[in-house]
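Bear in mind these aren't lab numbers, they're just calculated from the coordinates by the rules spelled out. Quantities reported herein were computed from a predicted structural model and do not represent experimental measurements. Cβ atoms are built from the backbone, for glycine too; each structure is taken alone.
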Structure P
Amino acid sequence: MTGFAFQVLSESKLTSARTGLFDTPHGEVETPAFMPVGTRGTVKGLMPRDLEEAGSRILLGNTYHLHLRPSDEVIEALGGLHAVMNWQGPILTDSGGYQVFSLGDTARIDEDGVNFKSIVDGSAIRFTAERVMQIQSRLGADIVMAFDQCPADPTDRQGVALATDRTHRWLERCVRWHRDHGGEDRGQALFGIVQGGAFPDLREESLQAVTEHDLVGYAVGGVSVGESREQMQIALEATGSKLPRDKPRYLMGVGTPRDFFEAIERGFDLFDCVTPTRHGRTASAYTSQGRLNLRNQQWVRDTSPLDPECPCPTCTGWSKGTLRHLVKVDEMLGAILLSMHNVYYFHALLRRIREAISEDRLLELKAKVLAEADANSAR
C-alpha cells in the first residue's frame, strides 16, 4: 500500500518483544508506541505542540463520537481530521465497535449492523460495516479500523463465538468497501480486529480468519473490558506473537505500565488508552516513585517536583504542593499539568522499553518499574 511500511528493527532473545518502525503518509512511528486518545477530535486539555513535545507521534479519534458531533460530513468540509485536530502526524480512528460493547444496554445488534441511540439527543443511529468505512473515509485518518462486535461478556463462550463469527463477516464487508472505494489510493490503511474473548481456541480461530486478509496491520480487541488479568493473559498469549511478524500488532484499549510490559513481551507494538489524561483529570500522576494522588494531605507543603526524574514542564515548573492546591480548588490548570506529565511519563516509559528491547534487558527494566509502582502506588 502506498505510504505504509513496517520493519522490525530488533527482537528480544528472551521474549517475543521487538522494536520496529511504522511508516505512514504522515510520518514515522517508532514501536512499541503509545497512542493518546482524542475521542472528540482533541486529547483533553492538551495542545498539539504539547503532545508532540511529550513524544506523541500518532493520535486516535473516535468514529462514533465524531459522527455525532460535529459529524463526518462537517469534518470533511473542514479539511479532515488532521485539520480539525491541528495534527500533522498520523491519526487512527476506531470503528465504533467498542461502543457496541459500552452502549450495550441500548444497542441492538443484527447480522447487518447495529442500531444505537445517540448519546446527544436520543435519535436513532445505524452503523453497518459499509457505513463505518464511509464515515472513516470522510474523517481522513491514516489508519481505519474494521467494524467489529466486542462481546458483552468475554467469558460467555456462546456469546463470544457469535460475536467473533459476526466480526469476521463484517471484516469481509469492510475489506470489500475499502477496496471498491479506493482506500489505498486515499492513503488509508485498514486494520482488522481479532476477537475471541477469554477462549484460546476462539482467539486462534479468529486470528486465522482475520489474517486471511492481507492488511497493513492487525489489532486484538475485546480486552480490558472487565475480564480478570488472567483472562487477559489468555488473549495475549493466543494472539501476540502469532500475528504476522512483518505487520504492526495493535492491542486496543490497554494502557498501564504493567499492561505495556505484559503485552510487549508477547509481541505487541501499538497501544491506546485514556488512562494518562483521565487520571490527570482526577489528580493522579504516574511517576518514577509510583502513582501519586495529588489530593492527599501529605503534599500540602511539599516543595519538591512531582517527579524528580522527569523533564516535563509540569515537573520543572510546579511543586507537588502547588499542584495539590490547583486540583483541590478545581483549577483547570491542575488537570492540564497532570495530564501533560502523565503523557510525558507514558512516552518516556515506552522509549525506555524500546531501548531495553534493543539491549535485551526488558525483563530487568520491567522488574525495576513495577517494583517502584507496587511500593509507592497511589500515595
Structure Q
Amino acid sequence: MIYIQPLSEYNFNLQSKKLEGLARLVKLDIPTVSNLFIVLPQLYQEFQKTNKLSSSAVNELKTVFSSVKKQGDTVTLRNSIFESANPGIAFSVVNTLNIKSFTEFKKRLVLGYKKAARMAIDPIKVEFCYLIQSFYSSEKCGTLLSDTGQNQIFLQAILGQHTKLLLRGDIEPDTYKINKRTYKIASREISVKKHRIKKLGAGIKKIRVKKLDQYQPVLIDKQIIRIAKQSQIAERAFGPQEMEWAVLDSGQIIFQETRDFKQSKSLKFLEKAEIIFPAQAEGEVLNLKKIPASTSLSDRIIITSNLNIAFINKLAFLHRPKAIILTRGSLTSHAATILREARMTTVLARNIAFKDNEKIRIQKDGSIKKIL
C-alpha cells in the first residue's frame, strides 16, 4: 500500500481544507512552503484498526523524513483533518515544528492520530492527512482576509516564527486595511509587541521583544502591498480567501495556507466590536471560562476570553448557546474560524462587561444593548 505522495501529485480528491489550500497555492504558482508530502488517510484508518504502524508504513515514513531533512535543517509535521460532524476537529491537533529525529517524528504522528480519535464524534469517519515539509525560519508572519465586503483587504501582522500567537489570541497584531483596486493602505494600527516566537539553537522559543522594537511596525509598505497583491491572485481563482503568510529570514514572502472565506460580505468593523458571524440574539449573560458540569447553556449569551480549541468546540457544537461574545483574539483566530463554520452568532468585543444574568440583545449590525 502507498501511504505517502508528493503534494504536486494531489488531484483534489480529499475533503481537507488545509490540504486543498496548499494545493491551490501550488497550482497558482503562489510562493509557499517547500518539500511538501501528504501522508494519506489510509494510514490513519489502518492505525485505528490495528493501533500500530505497520513496518512498511514506518519504512516509507522514514524514507520521506530523511529526504525532506536532507533538503532542510529539520522537518515540520502539520495535520490536515476533516470530520463533517465536527469541523472544529481540524484545530485540535497541534502542528509540530523543528523535528530533528525520526523517533520524535513518529511519536508526534501517532499522538496526533490518538488525539483526533478522542476528539472525533465518530473516529473511523475522520479523514486524517499529515503534511510533511521542510522547516523554515521567519521573522514576520500573519493572516489576511482577501475581502472584507467593503472593497478592502484586512491584513494582520506579528513578529516571529509562527502565527500561533495570533491565532490563539495571545498577542495583538498590527492591522491594515488595503484598497483592493488601488492597493493603497487605507488604515493602519500598530500594536505594542512584547513577545515573539523564534528559532534558537535549543528549538522554538517564545522570547521577549527588545524595547526599541516594541513600537516599530512589523511590515514596510512594500511588503504589505506585495502580500495584498498575491491574495488577489488567489481570490480571482477561488473567491474570497482567508490566508496565512510569512516573511522568511531571507526576505522572501510565502503563503502557508489558504481557505475559502464565504462570510466576507457579512463582515462589519464597528467602533467597539467586530462581527464574526451576524445574526440577532437575545438572552441572559453568562461569563464563562470553562464548561460547567450541569448548567444548560442553550438559552444564554456567553461572554468569554477563553480561545482554547477544545473549549470553543464543545461550546459551539455540543452546548449551542444563543450567541457568543469573545473578549480577545481576532477575526482570523482559530476560535473565530470554528464559530463561523458552526454558524454561531458571534461578536468580538474586547472592551465589554456585563454581569451574569443581565439580559442583552445583539443586533445584526453588531451593536450590543442591555435590556432593562
Open item on the list: If mean count of other Cβ atoms within 10 Å over residues 21-28 is calculated from each of P, Q, which structure is the one that comes out at 19.6?
Closed with: Q
- [ ] Have a look at P, Q and say which one yields 2.0 for distance in nm of label points 7 Å out along Cα→Cβ at positions 101 and 277, as calculated.
- [x] P
- [ ] Tell me which of P, Q gives 5.6 when you compute distance in nm of label points 7 Å out along Cα→Cβ at positions 117 and 221.
- [x] Q
Task: With helix-only ellipticity at 222 nm (-39500 (n - 2.57) for each DSSP H run of 4 or more, over all residues; to 500) derived as -12500, matching label from P, Q - done: P
- [ ] Name the one structure among P, Q that mean count of other Cβ atoms within 10 Å over residues 29-36 of 17.2 was derived from.
- [x] Q
- [ ] Assuming 1.1 is distance in nm of label points 7 Å out along Cα→Cβ at positions 61 and 93 as calculated from a single structure, say which of P, Q it is.
- [x] Q
Task: Comparison of P, Q - label where distance in nm of label points 7 Å out along Cα→Cβ at positions 53 and 341 is highest - done: Q
Task: Given 6.1 for distance in nm of label points 7 Å out along Cα→Cβ at positions 5 and 301, calculated: source structure among P, Q - done: P
